[in-house]
Structure 1
């Protein structure tokens, strides 16, 4: 299972209207810390299949959504449940931190 590619175009439909909690990695190709957490998001896509949606949003090509959510530094990971941001994690942190935050909303 791969993380979903979220975009400005599909964000409302796929994220905000989701019945499952959604974890979103705001990233960019040039961001080294973003590459450090990419394998975590790939693991989560499989581990949380059916329990949460896991995806990534490239801030360079989807600036509207990044601006709307006040993403100023990357990686920023948002957890959204019922269309509302319930947690924000900034920086490349250990997998356990992300897992704990996501499990808290399941």
Structure 2
């Protein structure tokens, strides 16, 4: 993942972009916790809200892969198809942790 290129694509300095990435990691982890709880509770609306938040933040940072998966989760959650989103949520969590690791490097 080329943070410098992503920053440039958004018209940001790399340092400013990295600050946004750090914030995304924090909020993304929180949103994933909310998503997991909502799945466990069978609450499609809350799961959809958490996925929507991840989708928007990832999209605004140029993290299209995460944004697309979150969009898929959001749609399924809003249609109460919660059993279908656990794997996708795990994929986002894995990718988020990879980003966290890369951002520390």
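Worth pointing out:
- Ranking 1, 2 by percent of Cα pairs over 24 Å apart, the structure that comes out highest: 2
- Look at distance in nm of label points 7 Å out along Cα→Cβ at positions 30 and 46 for each of 1, 2: the largest one is in 1.
- With relative contact order in percent (Cα under 8 Å, 6 or more apart) computed over the structures 1, 2, the top value is the one for 1, the highest of the group.
- FRET efficiency 1/(1 + (r/R0)^6) of positions 38 and 86 (r between Cβ atoms, R0 = 25 Å, to 0.05) - structure with the largest value, from 1, 2: 2
- A value of -9500 for helix-only ellipticity at 222 nm (-39500 (n - 2.57) for each DSSP H run of 4 or more, over all residues; to 500), calculated from one of 1, 2, originates in structure 1.
Taken together, the values in this text are just the output of simple stated rules run on the coordinates, not laboratory data. Not measured: the values here are computed from a predicted model. Cβ atoms are built from the backbone, for glycine too; each structure is taken alone.
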